[in-house]
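Every number in this text was worked out from the coordinates using simple rules, so none of it is lab data. Please read all numbers here as calculations on a predicted model, not as lab measurements. Cβ atoms are built from the backbone, for glycine too; each structure is taken alone.
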Structure 1
Amino acid sequence: MNGIQEQLKTLAESLGADIVGFCKLDKPVMGFSYAVSLGVKLADAVLKTIESAPSFVYFQHYRTANALLDTIAFRVAREIEKSGYLALPVAGSQSLGKNNPYRGVIPHKTVAVLSGLGFVGKSGLFLSTEFGSKVRLATVLTSMPLESELPVIENGCGDCRICQNACPAGAIYGEKPTIDGERNFDAEKCSKYMKEHFQDIGRGSVCGICIKVCPKNKL
């Protein structure tokens, strides 16, 4: 680990990050060729409150995790700028707006995979080698040259279909997940189902069932 990456990792962890990774992107995004991946672990006790439907506790926990990630990404970006490089923090829950609500600047899971922190499962979720799907992610795009410290991990779902069978929206499909989560997860179908059936819980589009049932979590 070079000096600046060690400093950034130490800063992120001191602010609450549980996983931190670095990578060069396959292609530039908004003019940036490098990225920092940041993740925080979700609480086991909170995930246990999810059964056949999301819970109020999970909804609030989800929002709090996103707020923490946004703060960490903001601080890491500031530190990078102090070193003379450009840095763009990408929020934990991102959207390109009304006309493209299911896409963001860059999939956080893609950056996490390129950083060697885990793989994308059939659910479309990022599965950390350490915490399974019990993580929320954020990203910092930057012009600072960064090196991946870990090799990219092959998909580890195998023949498992637990998340596919558990998804109440039937939004999980496909056998060969990609690192951007496409071709195996229908975000629009998931969101519409949540809003129709769980509207009484927060904004109605935070489910968590696929996270809860994933055997990689070891709850």
Structure 2
Amino acid sequence: MDEAGFAEAFDRWVETTGPKCYESLLGPHLPPRVERALDVGCGPGYLALYLAGRADHVVGLDLSGAMTRLARRKRDRVGVGNVSFVTGDVGAPPLRPASFDVVSSDTMLHDTEIEVTLPVLRSLVRPGGWVILRDVTTRHTGRSRSPLWQLAGTIRQVPRYLRELGPRQTWSVLRFEASPTWVRHRAEGGELTREEFRAAYSRVFPDCTFLDEPWAMTAIWRAPT
């Protein structure tokens, strides 16, 4: 599967399994309106387009040019004019330091070197601004690097998918989740345990607040004024 094909397949997978809902995650921590917001690892643009309703301007950053092209098409299709998408490496982003009131990311930082990424994200937020970072976690660091373990995890979800999606959409989801590209991507990720997550994020964002979900954690931090 080439990069463009993967981007399209990933977008269909997200739409099938349920588009992300961000109000409960971000809403309580954001002022009614901010000037500039950043979505790191924006993918097809779901979080960036949500932030467009809360910010004067939003930047979505992703390493994949196929993802940012797809996100631009989606932005144009829904007629949102205050979002721009930039292709670049979060470890060395083409963005000015201290230029965002909100720096956010959803379930992708495990694909980066967080000892590099987290300090970069801190440098991008303005004094008094917010950093809100959610990422998947794991209970089995070593096992999660195994493609077979990832496939087994997909198989365990089949009863839930059948119950919630029905046979036809379940087959569509399984085709993506069992594809070599996705399995390899998941196995190469660096998911942290909850304890590792708390330790790593606390080092960079002292006294941040943590929110727990069954499959993820969120770090919420306000930059000193």
Structure 3
Amino acid sequence: MERLGLDNINRNLSELGLSLHEPLYPFVSSLLIPYELMRKYPDMPIKEAAKKAKDELSKMTREEFRQHAFAIHMKLRNDQDGRYKQASNLRAWYDSDFDQMNSNYFIASTTKDYVSILQKMNSRTFFESSVQKHLNVVMEGIMQNPANQSWLEHAGRKGGSTAYVLTEAMYATDKQGNQTELAMFFHRLSPTELTKLSSAINAFELKLLRDSEFRRKIQNELDHTSD
């Protein structure tokens, strides 16, 4: 973000037509928002200060959360001797409640927005070739597998997760020219749900790409759900 500029990064949202994508912010810095809130109560035991911070955090708007994260980012950028990071002592107070709250505030979008990006990458016509080349490096590691090269012209995927969120975005063009784009977002997962879904995604995608009857079944399920 420092190298490219946060404004330049967020400008891509409108240039790519991502109307429902929230602005990006320094999300690693957001981990220290509770620390900044607890500093208002220096004389309180840490558990009581944490409780106060949780209450304030739960009432914070998403825009306020982003502003706090950016302010902390600036402190970290100027923290040349590491004193701020040491003083924040994340291990002393961070718990599952703060983790859940941070996950709830995480940058949000829609599967529709993400599929539109996948379509642009899969088409090989939207981005300049120099840009597409870099995207291929980031997205298409699965094409290094000779087994995938035998039936796919190109394909890419990118996933992400927290303890409560699982996302997957993938695209593929097979040797017959069939193009597929898919985005899946899961939120507020239990540990068991997260484990099961994570272990099943690869097999699901392969079956979706290679089994026409399975694709029709999934399409029928989605059509029924949308009704």
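Hey, mean count of other Cβ atoms within 10 Å over residues 132-139 derived from one of 1, 2, 3 reads 25.5; which structure? Only one of 1, 2, 3 returns 25.5 for mean count of other Cβ atoms within 10 Å over residues 132-139, namely 1. If relative contact order in percent (Cα under 8 Å, 6 or more apart) computes to 19, which of 1, 2, 3 did it come from? So the calculation was done on 2.
Computing helix-only ellipticity at 222 nm (-39500 (n - 2.57) for each DSSP H run of 4 or more, over all residues; to 500) gives -16500 for which of 1, 2, 3? Computing helix-only ellipticity at 222 nm (-39500 (n - 2.57) for each DSSP H run of 4 or more, over all residues; to 500) on every structure in 1, 2, 3 gives -16500 only for 3.
Given a value of 12.0 for mean projected area of the Cα convex hull in nm², point me to the structure among 1, 2, 3 it was derived from. The value was obtained from structure 2.
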